[in-house]
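Rule-based calculations on the coordinates, nothing more; no lab input. Remember, predicted model here, so these are calculated numbers, not experimental data. Cβ atoms are built from the backbone, for glycine too; each structure is taken alone.
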Structure P
Amino acid sequence: MSPLDRVCAIVDAQGFSVGHSFYVRELTVKGVESCITLEFDPRINEEELTERAQRTIRYQTEYVHGLSLRPWAKVRSSRDIVKVLKGLYKVFKYGDERYFACKNQKLAVILRKAQIPFVDLKEYGAPPMRELDRDYGGDKFCRYHNSNERSSWTCSERKARHLSMWLTNWQMNHY
């Protein structure tokens, strides 16, 4: 049995890379019958950042994911991501299906830290987001993005849903 047959949910996160740290801003866990997308506050003090780090954050907001640095409502801190992932893992794992699956190296580091078993979908040939958008539709965003202006933005919910469809197709073609 392939580890891909034991995936209980697809996970993805979008956020901000500042220096050597990744601050989760949005997390999605997509199971067979449910999908949860949560918003996080990176709690980054912009005044303490270098000009380069501030430019990086602006670039990520404008060109990578369209998420503002600050959420509109009070939400949990991105420092709680390990605890939140562990709780969601307990909810989504069942029977022999005990792996989260992702295609996101920054999230993989967090999953390892949380000691959550996962499969890296890149190792199984999961395509880049552009191809997933082409194959499954690229015009949907969750409610946390500034707007739906840029189809090139990456939304963790859209990516998790697309990877879930890709995984279903992969399983059908390999059995």
Structure Q
Amino acid sequence: MHRKIKLLANPLLFFGGVFYVIISVGICIVIIISLNDPANTAGRTDQIEAQMIFGGLGIGMIVAGLLCFPRWFVTITLDVTTIRYHAAFKKPIVKDYSNYPFIYRGWYRHRGLLPVGYNAEYIVLASRKMTTDEVQHINQIGISDKIIKIRYRKKAYHTLCNIFPDRHRIQLERCFKRTQVI
């Protein structure tokens, strides 16, 4: 039986990135339309300058979004023997499970403007041993083919348990049962 399962590494970041890009493109469209409307720009050079500045900011937002795509849009395809890591605008990387002998429960404390926050949990597949500090501040480690971070969700956890080889599945279960996250 040959099964393939495709996961988003971080669905929250993915959909936030999609929303950001849609808003950025919308801002640029509104500015382009207002630049071409003769009723808005007739004899008003200050308004044209303001529209050009805001247009430049809108284009800058789109460029910033494109630069962040490899971090936001990461898919991981798992099958019985391999892991396929694919970041946007980059060549997919296919590796065996044996390249990721270590599995960790990574997390970081996510806080907004208020002092209230929550722990963002991750399933981390690593090709090397990680320090406790790295595991507890997993958001500061970039996504790469050496360390794969998958945002913890019950569905992702059970999917990984169903497709991982026995050694990795046992390690994953041990990692998350110990901390009562399941």
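I have 19 for relative contact order in percent (Cα under 8 Å, 6 or more apart), calculated from one of the structures P, Q. Which structure is it? Structure of origin is Q. Here distance in nm of label points 7 Å out along Cα→Cβ at positions 85 and 117 was derived from just one of the structures P, Q, and that gives 1.7; the source is P. Structures P, Q were shown, and mean count of other Cβ atoms within 10 Å over residues 61-68 at 13.8 was computed from Q. A value of 2.2 for distance in nm of label points 7 Å out along Cα→Cβ at positions 101 and 157, calculated from one of P, Q, originates in structure P. In this comparison of P, Q, the computed figure 1.4 for distance in nm of label points 7 Å out along Cα→Cβ at positions 133 and 165 is attributed to P. Given 13, 29, 23, 16, 11, 6, 2 as the derived value for P(r) over Cα pairs in 10 Å bins from 0, in percent, for residues 5-108 alone, which of the supplied structures P, Q does it correspond to? Source structure: Q. Could you figure out which one of P, Q the value -10000 for helix-only ellipticity at 222 nm (-39500 (n - 2.57) for each DSSP H run of 4 or more, over all residues; to 500) was computed from? Derived from the structure labelled P. Among candidates P, Q, the computation of log10 I(q)/I(0) by the Debye sum over Cα atoms at q = 0.13, 0.15, 0.17 Å⁻¹ that gave -0.63, -0.84, -1.07 used structure P.
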